[in-house]
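Next come the structures, one after another.
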Structure 1
Amino acid sequence: MSWSEDAWSDVSGWYRAVLAHPFVVALGDGTLERDVFARYLLDDAHYLLGYARALAAVAARAPDAAGIALLARSAAGAVEAERALHRGFLEPLGLDPDAHGAAEPSPTCDAYVGWLQAQAASAPVEVAVASLLPCFRVYAEVGAAIAALGTSDDHPYREWIEAYADEEFDAAVREVSAYADGLSSATTRPVRDAMTDAYVRATRFELMFWDASWRGEAWPAVPAS
């Protein structure tokens, strides 16, 4: 198997935990409360900006023109396509993730984005790319798994599901995975091991992100005097 498929096999337990998480289960069957989904989208809007910046930073460090173009396109797509999806749901509710005083990122979101940007800035470029992959792969797999169950025309989250189950999104995931495979084949065993470690950690963060939205994770309030 390729490095990316080996890495996906290594996180199979974490992926099963994602599919079994009550947020994802309720998202799939359409029973997820709208305020919980809105809370998730607001947090995800913050995440995507940080994720796009990490992608752009790694693109600048890519060792070849193909990698620069691929990662830069992915950064642009994270901002444009997915943020448009967010706005389509949030704006009718009167919510704007960019408005002054909008909900701040959850602690988990901050931790995940901070780690990704640290990888983008200082880890070997192979490891930095590996840290960015689970966000692509987990969403593609979750979208496909939910879509396979069937969604009615009036499913409240049908647009979200179709976006991540889309063939073009899956093709983009495979393209970035193939690029990571090329990097892994040209590097040393210690760097490949570090790539896998980063992949596993990012997948754990993906599970934590769903869970933070489900629990309504927030920063502590100022103690009453």
Structure 2
Amino acid sequence: MSKYLGVIFDLDGTLLNTIDDITDGLNQAAKDLGIPMFTSDEAKYLVGSGVDVLITNSLTKKGYSQQLFPLFKEKYLYYYGNCKANKTKPYDGILELLKKLKEKNIKIAVFSNKPDNDTQDVINTYFGKNFFDVVVGKRNGVNIKPSSEGALPILNNFSLPLEKIIYIGDTKIDMETAKNIGVDSIGVLWGFRTREELLNNGAKYIACNPFETLKIIEEGKI
């Protein structure tokens, strides 16, 4: 039997490489407002805590007033909504990893700070409806990650002891989320942040590729 029987995945930077579409959405909104363009490397350090923080961080990064927040957010959501499937794709090996987990009857879930409707749409587009046991995005009245509050539907669905669940993500927010839920974590290096950030924020394991991730899930080691 595998060491872990339930796996919670972050979305952006873990399952899907979304950064180019996020950057394009930011840049189309920025262009309308006369704000300098963002590189994808800049965007990697702006994302992870939901759209409100993304917009706030983006304005701060470029030295613009937060008075632009409502208009910038509105434009970003419009443009990202139109381009979110242009360049986004699963990371190499992710589909194979997910299929292996399903074959082993290991439960899988997605937990994201994206708005819930966007999270559902993106997951359905790239993986199909009902592929995951549970998919949870940002919902009104529920604290976003790193709070564990939004994970309650996942834990209820899994109905597993916490020691049999592992959380997989690519940022410090994800590692903090795992700690707040009370589960072990894998920090992945194919996403948006560094090994140092992941280890400094409590990653129990580090994986360089989905094959290593599978071995950790099965055996508790690389």
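Just so you know, all these numbers are worked out from the coordinates, no wet-lab data involved. Note that the structure is a prediction, hence the values are computed from the model and not measured. Cβ atoms are built from the backbone, for glycine too; each structure is taken alone.
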*asked:* Among 1, 2, considering only FRET efficiency 1/(1 + (r/R0)^6) of positions 147 and 211 (r between Cβ atoms, R0 = 35 Å, to 0.05), which has the greatest calculated value?
replied: 1
*asked:* To test your reading of the models, identify which of 1, 2 gives 26 for relative contact order in percent (Cα under 8 Å, 6 or more apart) when calculated.
replied: 2
*Read-out helix-only ellipticity at 222 nm (-39500 (n - 2.57) for each DSSP H run of 4 or more, over all residues; to 500), computed value -13500, structure in 1, 2*: 2
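Quick check for you: by distance in nm of label points 7 Å out along Cα→Cβ at positions 171 and 203, which of 1, 2 is greatest?
Ranking 1, 2 on distance in nm of label points 7 Å out along Cα→Cβ at positions 171 and 203, first place is 1.
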